[in-house]
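Just so you know, all these numbers are worked out from the coordinates, no wet-lab data involved. Keep in mind that what you see is a predicted model, and the values were worked out from it rather than measured. Cβ atoms are built from the backbone, for glycine too; each structure is taken alone.
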Structure I
Amino acid sequence: MDTTDDLKPNKNYRTLVLLLLTLIYAFNFIDRQIIGILSPFIQADLGLSNSQLGLLKGFLFALFYTVVGLPIAWLADRYNRVNIISIALATWSGFTALTGMANSFLTIGLARMGVGVGEAGGSPPSHSIISDMYAKEERAGALAIYSLGIPLGLGFAYFMTGFLLGNPDNGISWRTLLIILGVTGVALAVVTKLIIKEPKRGAQEKANDDAIKIPFKTALKTLLSIPSWWAMALGIAFASFVGYAVSTWQMDYLLPFDGGQDSSVGFTKMMYVLAFTNCFIYGGGTFFGGWITQKLAGKSVAYYGIVPAVSILICLPLVILAFWVPSTLLHLVIGGGLLFFLGMYLGPSFAIAQTLAPINMRAMSTAIFFLVLNLIALGGGPTTVGFLADIFKPEHGQIHAIRLSITIVSFMLAVSAICFLIAAKTLPKDWAAAEARNETAAET
């Protein structure tokens, strides 16, 4: 008798787990992106160049995040994923607190590397757990909700920055903010360990033990030979190249452009507006992208590539417009539209990374997906803007240097759209092959 259904989680419990994992992902992005929001304060305090800031925001974090992610994912495909997530959260939170204690480029760089090491253990096991709790037809929606951790984390980071740093009389500095975030994250790691229980691997596909015990090398070879997997990975990577470039350098552009550094009231209002647009507009786009893809995929799974491609093509003119309009208000309005469409590709992309992967390669699939994504996007986007800004700054000044740099990197969105369209063409065949591979019914 097939007892797989008995192993599937209660709906209320799996919702609780999904929401808790989303909260952890929000902390992941708070600690990852807070450097970009605080960079004008950090630059003034530590006397850093744009190139050094670019390395802190991008390459130094991304290098360790991606390299360490592979061995952690290997462990997550074999051992207790809840333990890995809890330890990872405590680790990156601890290094976030240490970032607030740094007094030079060397020490803050080492702390950022530590944050990257810790965060490498967050998403791969989380994606794997979600895929064992949600069937493939529900996976885009579930991973879209998980992806809400990105806009919620960014929104909360902007809100906390405005609330704590917007009042110069309260004596709270960027250092104190990082320490508060770090301590809170360590507490959340304890809660995670107490609440989440390790789920049965492959329960949603009704896979038997032999399907789960495919040799690692065989499963890896299978994963890396799937054209749609590579097309989706490169699509999200080139889109996020621009997304990270914008999000990590937006404050360096807006504060001198708006004069917000000279007005605590103006600074606080700007932070609250950015908090709102990230939480609700970016978040709305993330949720809508997963929802509409899940609906359209009933007609054809090619929509997992088509929806991201269309949304990314809409983003290209919006990025350029946002940095060339003459006022902060127009920048924020256009930036809100940009955030909505930037969110739409997340759920479909992450769902494909899980659905096309062999069951015992799900955490590794996410890790390699993030290896491609973050070396290109997080490692490249912010770092490229930093180096370009230092080249343009002597002749054009800081504001226009960032504007020119963002304009140049924005054309990577066209490359992203091409990759997603290639995925749309190859997905029907690859989806069917993955379905046949992963849904071997258990025989008793």
Structure II
Amino acid sequence: MIKVITYGTYDLLHYGHIRLLERAKALGDYLIVGVTSDDYDKTRGKINNQQSLMERVAAVKATGLADEIIAEEYEGQKIDDIRRYGVDIFAIGSDWTGKFDYLNEFCKVIYLPRTEGISSSELRAEKRKLTVGTVGSLGSINKFIKEVGFVNGVEYRECGSELEGVDAVYVATHPEKHYEDISHALELGKHVISESPIVLRRDRFDELTKLAKEKGLILSEAIKTAYSTAYSRLLVVAKSGRIGDIVSVDATCTSLASRIDEPDTDLGIIQNSICAWGPTAMLPVFQLLGTEYREKHIVSRIVDAENRFDGFTKIDFIYDHAVASVKVAKGAKSEGELIITGTKGYIYVPAPWWITDYFEVRFENPAENKRHFYQLDGDGIRYEIVAFAKSIESGRHDFYIPEKVSRAIVGVIEDYYGGQITLI
């Protein structure tokens, strides 16, 4: 029996995929098809798949051409698979010519001609066709525009004050202007992804979310941490019970500015500590412990009273069965780590934890510890663009940051500006 193996993403399975599978099938007696997982695709820069792994596996299975289907999950797996399954021929499309010559040591490598004029990338682009403009400062906008270039089917276009010629806008102005800029965009029928906090008052948040829903538009929050694979897996591990019941969440985010009037590196605008870092630091607290805390205490060191500029702020949350502590600063420096404490173990994310690509699950017995590594490109910005585009396409609000979490973040910041703080 001659065994043949081939690999692909098979997103939006089309005639070109089927012709390639048919050619591979004709090379032997038994065809194994490797379908790349979502996580592995991200390491190769493919972050815009329209279908989940299970949907893509089902599509390949439906062709009736594969005798066996496996998931490709890591670099170097091809050699392992060839050895494990006793493969005789490795077949792949001719656009990869020369790329897999190293596999000739293990089996015969054949590059198959691809069907011209058919591309999953083109199909994705045709399906999505999302044009995004920007409102705000240069620092963050330049990063955003660069990352848009990595997302197939989404393109950047300059727009004027009336946001002409775009389907959606990225808002990166000062938080005090968010309400004006977001409401203007929504009234013009544009989807919005905004830097956090979305606004500074609960009533205005409720007003904007209601307006977006009435107009059938997406209003999404751009906390890039929420969209990274590692952070998503961290939440799953923490909620799975592996570290027992969660009793504490401690998050620290600091960036020491040389002057209090120095613009944030990312946004290019001046923000105080609680607006610049508060949303990111509160994110894991509200996603792991919920938004219904029993008590909240805000302690701040104000360095510019006129502008309510806090050089350092600490927020303590008390829940019925857990506590949380958030420390944010632009006028002080600390280790930017995240620690989730459980009754059986804990999760540790080293600094800078908000650019999450690695975390550890630790136990009393170090032999049981486990490290988790995940690819992170563009600090997570391109992933949030993909999620934003998919929300628009599906018409469903992005699930990475639930509405109640966004509102809770706004609520804490409103209380800060309302004077519900202790000064040190």
Which of the displayed structures (I, II) returns the greatest value of FRET efficiency 1/(1 + (r/R0)^6) of positions 110 and 222 (r between Cβ atoms, R0 = 35 Å, to 0.05) on calculation? I
The value 0.97 for Rg/Rh (Cα atoms, Kirkwood Rh) was derived from one model only; which of I, II is it? I
Could you tell me which structure in I, II was used to calculate helix-only ellipticity at 222 nm (-39500 (n - 2.57) for each DSSP H run of 4 or more, over all residues; to 500) as -26000? I
Computing distance in nm of label points 7 Å out along Cα→Cβ at positions 150 and 270 gives 2.4 for which of I, II? I
Structure from which 28 was derived, relative contact order in percent (Cα under 8 Å, 6 or more apart), options I, II: I
